[in-house]
Structure formats: structure tokens, C-alpha cells
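Following this line, the structures themselves.
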Structure I
Amino acid sequence: MPLLKINKKLEPFITKPKQLKIAIGGRGSGKSIGIGDALTFKMATEKADIYCLREFQDSIADSVHRVFEGAINDRLFLDGWNVQEKKIISPEGAQTTYKGASRNPNSIQSAQGYKYSWFEEAQTMSQASIDKLLPTILRNPGAECWFSANPQSSADPFSQRFIVPYLKELEKHGYYEDDLHLIIVVNWRDNPWWNNEQETLRLWDYANLSRAKYDWIWEGKFNDEVEDSIIKAEWFDACVDAHKIDKLKEVFKPLGAKIAAHDPSDTGKDNKGYAMRHGSIVQHIYEKNSGEIDVGCDWATNLAREHKADWFIWDGDGMGAGLKRQVSNSLDSTNTKYQMFKGSLSGKGQDNAERLYQKDYGEKNNQLTNAEVFKNNRAQYYIALADRCYNTYRCVVKGEYVDPEEMISFNSDGIESIPALRSELCRIPRKNNSNGLQQIMNKQEMKKQGIDSPGMADSIMMAMFTPPLKKARKKLNYGRSNVV
């Protein structure tokens with residue numbers, strides 16, 4: 001019998017029968033080599049064929065073929081194995097098979113005939129691959145599917161299926177187990193074969209990369225930032241429940257108007273968003289992924305009524321322009337005022353156009369107005385939110401004094417999914433502007449970059465709305481009988 005040396009954290013992969021086994025972590029953890037060695041051991045001791053999958057595989061060079069080859073020749077020192085160009089065959093006839101899921105989705109169904117399957121780089125799995133693979137594995141008694149992954153965005157299909165539902169346990173213990181799943185977090189510090197060359201690279205990255213990027217590469221955290229994102233992941237993390245920190249509880253006491261905001265969408269992939277801010281605390285953030293635009297509007301206005309919002313703001317660019325009658329009929333019997341948000345308004349037409357941006361900083365003669373700084377309302381409100389997030393980070397992490405009115409806190413008790421919100425807010429990129437104005441990518445441009453519609457993030461952005469003083473709401477003469 002070959003002598004198997006494996007990372008201690010991966011030992012349950014060998015000792016515990018489980019249909020779904022998932023190893024997640026960052027660079028240098030040794031999880032791929034550990035899984036490859038363990039499955040080679042299974043080939044040698046159980047005569048088990050191994051079905052190896054990746055989402056994208058154009059050739060054998062993209063597969064884990066070299067991992068098995070290294071296990072045989074360099075780590076387990078096995079004799080009599082036939083290492084071919086496209087497969088490996090043990091002396092007893094056990095074989096490896098390599099497939100790319102995206103090129104041939106139906107090939108996943110072939111995994112049914114294998115006791116062990118391994119999906120490497122599983123963070124790239126599509127929802128279609130997950131939907132095909134899991135029923136295939138689960139209908140085969142005694143079969144196991146092993147996954148190895150460096151997590152990407154928390155909104156990715158793999159993260160949503162295998163990480164997000166168990167995130168609290170994984171963050172607390174680095175381990176989760178139930179009747180179906182075995183999920184293990186394994187990182188560089190768990191690798192007994194860690195060497196000086198790897199440590200030199202890690203330390204350089206720690207000193208030179210942003211904390212969010214370092215944590216993604218080396219600690220296996222979610223990669224929720226995009227290039228030139230206006231809100232860094234570490235800023236967001238500092239804002240979660242900042243108002244619950246003992247020394248900040250009193251200064252974060254919510255005052256002023258309750259501002260509810262809604263990002264509408266029709267049927268399709270785009271989510272609908274709702275947020276409610278009271279003072280410097282975003283008390284509620286929800287998303288809705290089904291229903292037509294009128295159903296979503298009713299959902300949002302009902303929440304605003306439930307939360308006794310003083311103002312209701314909704315996105316009036318695009319299809320939201322037709323919601324004024326519905327909003328009016330929903331809220332006219334309440335004390336809630338309402339206003340349509342136009343993110344496209346620019347120049348002197350945008351909100352607070354003549355107000356000085358960051359008026360308390362710099363020389364007064366050199367200060368610029370919002371109209372001179374921002375391309376449009378969307379940029380003005382998003383940068384205001386980003387400034388609040390950064391200020392909160394300065395206070396919570398750096399220990400600097402910041403006016404509480406210039407900070408923001410996200411109340412986890414009123415948020416359905418912190419990881420989903422993190423993914424949206426940390427994936428809002430700037431856009432180059434030929435006149436040097438601050439500008440944010442619009443939703444269509446973001447989609448071309450592979451960034452999903454940020455319904456929750458847009459709702460929080462609109463909740464940065466500042467109510468006008470002593471401005472009475474005009475009643476709209478819409479008959480309720482005309483509402484569809």
C-alpha cells in the first residue's frame with residue numbers, strides 16, 4: 001500500500017464518507033495537490049476510476065493530468081503505472097478521465113458511472129453545470145464529488161451554492177459538515193510543506209496589495225472588487241454593524257428623516273432593490289428576483305409603509321418613469337413624501353448642483369460645486385456613499401475621528417445577504433471622463449463587463465437623497481380605478 005502524506009486539514013476527505021466534499025482557500029494551501037494525491041491513493045487501493053472536470057478545458061494541458069503524474073512519480077512513488085498523454089492507468093486498470101463542462105454540458109452525466117469525481121477550479125462553475133452535476137452524483141449510491149476552489153465573487157453560482165449558506169460556520173470554524181456536505185477552508189498557514197520562497201512572495205503581496213486583493217489571493221476570501229471600484233471591500237467590511245460598536249453606539253443614534261429607495265426592474269435576470277436609511281444607518285436592504293415592474297413597485301411601497309418612511313425615492317430613468325401613478329396611489333394615504341430619482345441629470349440640472357463638494361476641506365477659493373465635480377446625479381450620489389464608507393473605515397479601522405453624519409453603517413439584522421450586498425457595492429466602477437468629471441459606469445456598460453445589475457446597491461445610493469426643507473408634496477390627481 002502506498003504511503004499517503006496529506007495536509008492534516010484534508011484528512012476528512014479520506015476518512016469521512018460524504019457525497020459532496022469541498023475544499024476552498026487561497027494560494028499556497030496545497031489543496032489541489034492534496035486532493036490529487038488522495039484520489040491517486042483511491043485509484044491504487046480501491047481500483048477506482050476518477051472523473052475529472054473543469055468548467056473550461058480546451059486541452060489536457062488545462063486539466064489536472066500533471067497533478068496525478070506528480071503524485072505517481074514524485075510523492076507516492078508508484079511503480080507500474082501507465083502515464084499516457086491523455087489518461088493515467090493504474091496496474092489494476094483504474095483510469096482518469098478529463099472533461100470540460102462548458103464545451104459539452106451533457107458529458108457531466110457521465111460522472112454517474114464513477115465513484116469519485118473531482119471538479120477543479122470549481123469557482124468558475126456555471127449554474128448549468130451545478131444543476132446537471134449534483135443530481136447525477138446524488139443518484140449514484142456511494143459516489144462522491146470533490147471540489148477544489150479559490151472563491152471568486154460571493155454572487156457566483158459556486159459561492160451561492162457551497163459557501164454563502166454556510167458562511168458563518170466557515171468563518172468561525174473553517175469547517176462545515178452535514179449529511180450531504182463536507183466543506184473545509186484550507187490556506188497557506190495549513191500547508192506543512194510551506195517554504196521560504198512562497199513566504200517571500202506572500203509577504204511582498206501583503207505589503208503591496210490592497211487588503212481585499214491580498215485576502216482573496218492568500219486567504220480565500222471573496223473577490224468582490226472590480227478594477228477601479230469606488231468602494232473597496234475593506235471599507236464595506238468596516239461599515240457592517242458599525243453602529244453596534246460600543247464606542248460608536250451613541251453617535252450613530254438615528255436621527256432625521258427615514259429615506260426609502262427602490263430600484264425597479266421588469267421580469268428577467270435584473271434584481272429589484274429596496275433600501276431604507278435613517279440617519280447614518282441603513283436599516284433595511286432587500287432584493288426581489290421575480291415579478292413584473294408593477295409587482296416590484298407594490299413590494300417596495302409596502303415596505304416603505306411598513307417602515308414608516310418619510311420619503312420614498314425610485315429610479316425614474318428608463319422604465320421607472322411610468323411608476324408615478326402607482327407610487328402616488330400607494331402612498332397618498334400616508335405621510336410619506338415621494339420623488340422620482342433621475343440619475344442621468346447632469347450639469348446645473350443635477351441635484352444640489354451649486355452646493356460645494358467637501359466644503360469643509362481645502363482652500364475656499366479652490367472649492368468646486370457638485371456640478372463641477374460630477375458628471376450626473378448617479379455619480380454624485382454614489383461618490384457620496386463611497387465617501388461615507390471610506391470615512392467609516394477611517395474611524396473603525398484606523399481609529400481617526402470622523403463626524404458621525406459623514407459615516408454609514410449597514411445593519412446586518414435588516415439585510416438578507418451581506419455577501420450579496422458586498423458583491424454589488426464593491427463592483428461599482430468609475431468611468432473615464434474626457435472633461436475630468438467623476439463618472440460611474442451605467443448598468444448597460446457594467447453588463448458588458450460581466451457585472452450583474454446592482455439593484456440593492458442602486459437603492460442604497462438613492463437613499464443618500466437629502467430631503468428639501470419645508471417642501472410640501474403636490475397631490476397627484478390619479479384615480480385609483482385606473483390602476484392596473
Structure II
Amino acid sequence: MSSLVRTKEPKKVRMQKAITNVSMVKAERCRRSFYYFMKEFWDCISPDTPYWNWHIEYLANELQKMAERVAEWKPKKKDLIINIPPGSTKSITCTIMFPVWCWTRWPWMRFIVCSYSSQLSLEHAEYSRDLVRSEKFNQFFPYLAIKQDKDTKSNFRVVQILPDGKLKIGGNRFSTSVGGTLTGFHGHILIVDDPLDPNRSASEVEINKANRWIDQTLSTRKVDKQVAPTVLIMQRLHQNDPSGHILSKKKNIQHICIPGEILSEGFKEKVNPPELIKYYNDGLMDPVRMPLEVLKDMQADLGQYGYAGQVGQNPVPPGGGMFKVDFFSIIDSLPDRFDFDKFVRYWDKAATPDSGAYTVGVLMARLKNGKFIVVDVVRGQWSTEKREQIIRQTAEADSTWIKDFEIWIEQEPGSGGKESAEATIRNLAGFKIYAERPQGDKVYRADPYSVQVNNGNVMLLREEWNKAFIEEHRFFPFGMYKDQVDAAAGAFSKLANRKVARVFGRRKE
């Protein structure tokens with residue numbers, strides 16, 4: 001199964017033909033080198049003049065090594081993740097040309113290829129199909145053709161034309177979208193090209209949908225799980241995008257990470273393997289197609305978050321995220337008697353303990369000098385019953401040292417959110433408890449709070465929760481969790497109305 005496609009002609013005859021047939025020589029070189037194949041057949045894919053930057057050859061060689069191992073039916077060493085900026089020929093290399101090249105050597109190979117949209121996936125498939133149909137391809141590889149009754153963009157199959165003229169059924173290329181059906185299809189190599197729409201990459205729903213589909217659906221579609229690798233190609237869009245999600249839970253990954261430049265803070269450290277740094281020209285991956293002028297335009301268009309992820313492969317902007325966490329000041333204790341304006345405990349409740357989110361209650365105070373102190377953070381993943389018990393216990397503990405304070409809860413949309421809020425209000429009978437339906441997304445709501453943090457007006461009481469609290473702010477809004485920031489922003493918004501609170505002195509634990 002792993003042998004190259006060959007005729008049964010004697011070597012001497014083949015050599016004599018090669019002397020008078022340049023196409024035969026080129027075809028053999030194409031079979032032996034995926035990179036040479038790309039260069040030879042570029043004009044069948046794109047009318048643009050190619051520029052063969054170093055990264056294209058590197059990726060082509062890595063893909064070839066992986067395919068040769070599959071062809072020999074050896075257990076896979078690793079799945080492959082490639083993080084690289086848009087406009088770097090990644091789709092032509094990995095998604096369009098790679099399956100076709102594999103068929104020139106192993107016509108039996110089957111591929112499953114997917115992207116974030118069916119339209120994009122079908123467009124890539126059409127390019128692959130047109131390549132196989134091209135006159136040049138037929139001249140170089142006359143033993144390959146597309147099966148006539150299996151010739152659609154979404155699923156086309158190749159056939160091998162044997163020396164006696166008979167047809168041998170070959171592999172296929174099945175294309176779908178993330179979230180699409182895969183029932184009945186299996187692949188020797190699975191390719192995921194851009195599983196997230198960059199315009200919707202901040203949506204937790206879309207991120208979770210993509211991660212769940214890759215974990216639970218795509219992973220079951222391998223001909224042989226011990227042999228078949230998955231190739232994921234994308235620019236980084238979020239800390240928990242499919243690349244981050246897989247890298248955080250799996251160790252058996254070959255991770256190729258090629259930022260568009262390594263001049264910005266934090267980008268150079270992302271280059272993987274590190275020896276690729278030597279190929280950068282004055283800090284640029286591709287100085288011809290991505291010179292500084294182009295990169296500056298991309299930064300202006302994408303913003304600091306988008307640029308850091310899509311170009312730097314570092315889904316946290318240089319210098320941190322929305323919050324300058326170095327401006328948090330940490331105080332060791334609260335005096336027994338202190339003049340506060342107002343206290344608020346704000347709860348952001350997770351829907352269920354297995355949702356991945358945390359229930360968080362942030363206690364924040366406003367001082368008479370206009371500054372703010374985050375006094376306490378309660379955070380956990382609990383069942384509904386346990387969560388309501390902890391919310392009640394926290395309110396009772398706060399009341400032992402604060403004479404007057406408010407409790408707010410965030411009400412999720414829909415009837416379920418309303419019922420949950422009403423249950424918490426009943427649970428906190430005897431306290432000043434309010435529910436609100438927040439307006440705008442989490443980033444919009446956190447903006448006024450971030451201004452105060454970035455101007456050094458927010459202090460933290462030194463406690464064990466400080467580290468997780470600060471780290472979530474560091475990565476916001478592209479971090480895996482947003483619950484502490486959301487609760488803190490909610491508490492901050494309620495402290496805008498000044499109201500004197502009398503403090504007896506905090507109970508010492």
C-alpha cells in the first residue's frame with residue numbers, strides 16, 4: 001500500500017523515455033518532493049506571481065514527512081498544529097495542493113478537510129479538483145483521474161488507471177464545515193483549515209462549538225486512530241481557540257508557530273521550533289509580502305488584539321490585555337475603622353457546574369478619596385444547590401463587619417435566567433439584593449472599570465485569590481475565563497452612586 005506509483009517498464013526503458021520526455025522527469029521530481037510539486041503546479045492554482053518564502057518549503061517538507069509515515073502505515077508520532085498569519089499561502093499549501101500531491105504517490109489516500117464555513121471549504125475543494133482536471137496534471141500523471149460518477153466539490157474520488165486500462169478505485173477528498181456532518185466518512189489524514197471565523201472569534205459560543213466538534217466528532221473519523229494524523233492550520237484568535245484548546249490538554253503535538261514578525265513584545269518567544277528564528281529577515285517572516293508597511297496597515301485594521309493573535313500568534317496584545325495589571329496595588333490589611341463610601345458584592349453566576357464557567361462574587365468598596373478596593377473574591381464551580389448555599393453564607397459573613405452593603409446578581413437572558421435570579425433573591429431574604437440584566441457585551445461593560453485600573457485607582461487586599469484574579473485581567477478579553485472581570489466590572493458600576501457605609505471593623509479569620 002505504501003509503494004510509489006510505478007509502471008512495470010524496465011528501468012532502462014524508463015531512462016530512455018526520460019531523455020526525450022521532460023514532463024516525465026518533472027513528474028518524477030514532483031512525486032519525490034511536495035515543495036517541487038507546488039512550484040511546478042502553482043500556475044494551475046493562481047495567476048499571481050509566486051514568491052517562495054522560506055516558510056513554504058519548511059511547511060511542505062513537514063507535511064511530506066507526515067504523509068510518508070501514513071503511507072508506510074506507521075503509528076503517527078504526533079498531530080500537527082500550524083499557527084501562521086493570513087496571506088501566507090497556508091491554504092494553498094496544506095488544504096488545496098497537499099491532498100492532490102499525495103495522490104500522485106498514494107492514490108488510495110482519503111482526506112477529510114474542513115473550514116469554519118462550508119463556502120470556504122468548497123472553494124478550496126474546487127481548486128483541488130480543478131488541479132486534478134488540469135491539462136498539465138493529466139500530462140504529468142496520466143494514471144490519475146476523477147471518478148465520473150463521484151465528481152462533486154464536496155466529495156470527489158480519484159481513480160487509478162492501471163497499465164491494462166482497468167480502473168482501480170482510489171481515495172477521496174470530503175469537504176465540510178466545522179459543525180457539519182461526517183457520518184459515514186473516514187480519512188487517512190484529517191485537515192482543519194481556519195476552524196474559526198476571525199470576525200466571530202470573540203464569541204464563546206463559536207469557540208466552544210469548534211472545540212467540541214473537533215474533540216467529539218472529527219476525532220472519530222479516522223481510518224486508524226493510531227496512524228491517521230490531524231492537521232490544524234490557523235492564525236491564533238483567542239487563548240482558548242482550537243489551537244490553545246488542544247495544546248492545553250495534549251502533549252503529543254508537533255507545534256509549528258511562525259509569527260509574521262518578531263519585533264513586537266512577546267512575538268519572538270512564540271516562534272516554534274525556536275531554530276526558525278534564523279530565517280527571519282530583520283525581524284520579518286516575509287519581507288516581500290509582509291513588509292513593515294503592510295504590517296502597520298494590518299495592525300491599524302485588526303487592532304492590538306487582532307494583530308497580536310493573527311500576526312504575532314500571541315492572542316494577548318503586546319504589553320498585556322485591556323487591563324494594565326501592573327497598576328493594581330496590593331495592600332496588606334484594612335484598618336479596623338475606615339471611611340468608605342459604599343460596599344457592593346456582585347455575583348456572576350455560572351449556569352451549571354459543568355459549563356466550564358465559574359460562579360464569582362466580588363466584594364468591592366469605594367473610598368472617600370475616589371479610589372476602589374477589591375476586598376474579597378469568592379469563586380468556584382458548584383451545583384445549583386451548593387452555589388446558593390455559598391452565596392447565602394457569603395452574605396452572612398459580609399454582614400458581620402459591614403453595616404450597610406448591597407448585593408447584585410447578573411441576570412442571564414431568557415426565562416431560565418429570570419427564574420435563577422428570582423431564586424437567589426428569595427435565598428437572600430433580609431439583605432439588600434438586586435438583579436440586573438446587563439447591557440452590551442463583557443468588553444463594553446468592563447471598559448469604565450479598566451480606565452480606573454489603568455490609572456492606578458484600584459487596590460487589592462492581599463489574599464490567595466489575587467493571582468487568579470490578576471491573571472484573568474491580564475488576558476481579558478481573550479482569556480479562557482471572564483467571570484472575575486465581569487463581576488468586578490459589575491461591582492464597579494454599582495459604586496458610581498455614592499452612599500455612606502458604616503464599618504464596624506473586619507472580622508479576623
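Just so you know, all these numbers are worked out from the coordinates, no wet-lab data involved. Model, not experiment: these values are computed from the prediction. Cβ atoms are built from the backbone, for glycine too; each structure is taken alone.
List of remarks:
- When mean count of other Cβ atoms within 10 Å over residues 49-56 is computed across structures I, II, the figure 15.2 traces back to II.
- For FRET efficiency 1/(1 + (r/R0)^6) of positions 33 and 297 (r between Cβ atoms, R0 = 35 Å, to 0.05), the highest value in the series I, II is held by structure II.
- For -11000 (helix-only ellipticity at 222 nm (-39500 (n - 2.57) for each DSSP H run of 4 or more, over all residues; to 500), calculated) the corresponding structure among I, II: II
- Which entry (I, II) yields the derived value 13.9 for mean count of other Cβ atoms within 10 Å over residues 41-48: II
- Structure (I, II) behind the derived value 86, 56, 45 of Cα extents along the principal axes in Å: I
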